[in-house]
Structure P
Amino acid sequence: MSVMSLTPSSLHHRLVAGKALREITWLKVGGAADWLFEPHSAEELQLFLSHLPHDIPITIMGAGSNLLVRDGGVEGVVIRLAGALAEARLDGTSIHAGAGCTDGQVARFAAKQCRSNLEFLVGIPGTIGGGLRMNAGCYGSEFRDVLISATVMTRSGTIIKATADEMGMGYRHSNAPQDWIFLSAEFTTIAGTNDIIRATMKDMIANRGAAQPVGVRTGGSTFANPDGHKAWEAIDAAGCRGLSVGGAHISEKHCNFLINDGSATAADLETLGEDVRARVAAHSNVELRWEIKRIGRTEKEIV
């Protein structure tokens, strides 16, 4: 039985079969989603989940910036939040942001409202939902520092709120249950001056462009920094700068970034990443943890 036949007719226009995910991810590789569903409200998502059998897997996708989709595609339903779930608003002194908002969108919205505290978000290439899941951060700040609470929906459709402590947010991870779908976040802000806030963000963007590869097919940082180490230094020391597999290579500019030269497969990128992990472990006994999320089936798994 197809997902379309299980879905209420009022939601059919939100559902796409066989969506090529390489079209909407930064690395531009990988296979198709069996189904892509883009709810525009919590009510639409709740209705959809109420009709979806629990044996059909779901995967939540944000901006696709920190995502490696394997070549065999993704089983079940990929959910990408849109509409009201990708909008931000000012609520008193706090900012309420839908989980489908990009981090940069929220930073710019805060600046427009003359609210400070969220400038660092402009340096994170992802969505609010992804940032909540992995406690994203840069320039000395991270999500848990500014989060008041997150609103989530469980697979059963129950909506709850949780704080950073309740989600166990730590360095580049959280202990939030895997079946949680982040709907929105409320952030604490302070009064600021638009010109100063925008100047700060401009400097952050310039610093990122000077230090990281831009204008190429890449994602966010490939590996999280291990305790007491910087991932890029460990990778460089192991002689991996510029290392390649097929159409994938390690950036010469910043060696914690994987690059797709235009001909790479997802297998090329993942194989290269695992090669780097093995070389770093052999050289310095440091274990690198993937920060890029890898999802889906290999081609071998669907033969």
Structure Q
Amino acid sequence: MARKAAWRRYHRDADRGYPLARRLFRTRHTYDLNLQCPRTHSERTNARKLFDHNPIFSEMTDKYRARAYIDRILGAGTSDRLMVPILAYTTSFDDLPADIWQKDVIVKCTHGSGMNCVVPAGDLRARKQARRKINRWLTKIHGARKSEWCYFDLTPGLIVEPLIPAIRDLKLFFYDGELRFIMPENNLGKIPAISIYTPNWQRLPYEFRNFDTAECARPDHLDAIIEIADHLAARFDMIRVDFLLTHDRFYIGELTMYDGSGLVAFSNYDDDLAFARFWRQPHLGFDQKD
């Protein structure tokens, strides 16, 4: 029922000229959404959500099924070797094996973004809180309000992973198979810190509203990370390939098709415009000219 309601909302908004998408965009940005000739990165992300219905997006978005996709591209066993291991996969919190609670874990819904709960080893209170949240999230269709259609038909499920001592996320932006931007993100402070670098690790001036900025040293494993991400990005006009960094290694994270859902605001319009300069969408009838 919820899935049908999400699709009805999506198609009704399209039939009316996208008033809901336009209103949400306007509240997050300081300018109106242009869908006739999208020029900024935020506009192009919204154009993808509204017009690009590539079915592969759904598989790549599902946190469980994406592992099979990665194995197809990089070779069987790659997800086991280069991703955080899965301790359990199920569609019901109550079906999780009892022994997983003996270590620090993170429980993630596979059909959405941000639906994660950390449960320290032996912490019964945290486990009960996670159960309430997960059971509520399992009934939700993620992305309905933001027009993120690729989540609508995913089968709700959950995975449990060991809690990794990450020092930062590393997000690589590819356009037509070429790496253009690298975004290290540090979530350890009170305010998340984001900075943007070139593939040669030169700091770029782009900033985001409500995020801090910070210099970041070039990761030790960056060359290996880029080589892996190159293969995963080869067939898309735009994709963000995410990695998780620890002190001694890296893990493949997520394959992101809707960067910030096109709703994370740059500090100013010119930054948003400049960040889009490599993204062409001729299959949607758009083409960004230099």
Supply the structure label, taken from P, Q, corresponding to log10 I(q)/I(0) by the Debye sum over Cα atoms at q = 0.16, 0.18, 0.20 Å⁻¹, for residues 47-182 alone with the calculated value -0.96, -1.17, -1.33. Q
Just checking, which of P, Q has the largest value of mean count of other Cβ atoms within 10 Å over residues 167-174? Q
From P, Q, which structure was relative contact order in percent (Cα under 8 Å, 6 or more apart) = 18 calculated on? P
The value 0.60 for FRET efficiency 1/(1 + (r/R0)^6) of positions 23 and 87 (r between Cβ atoms, R0 = 25 Å, to 0.05), derived from one of P, Q, belongs to structure P
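Every number in this text was worked out from the coordinates using simple rules, so none of it is lab data. Small disclaimer: the values here were computed from a predicted structure and weren't measured. Cβ atoms are built from the backbone, for glycine too; each structure is taken alone.
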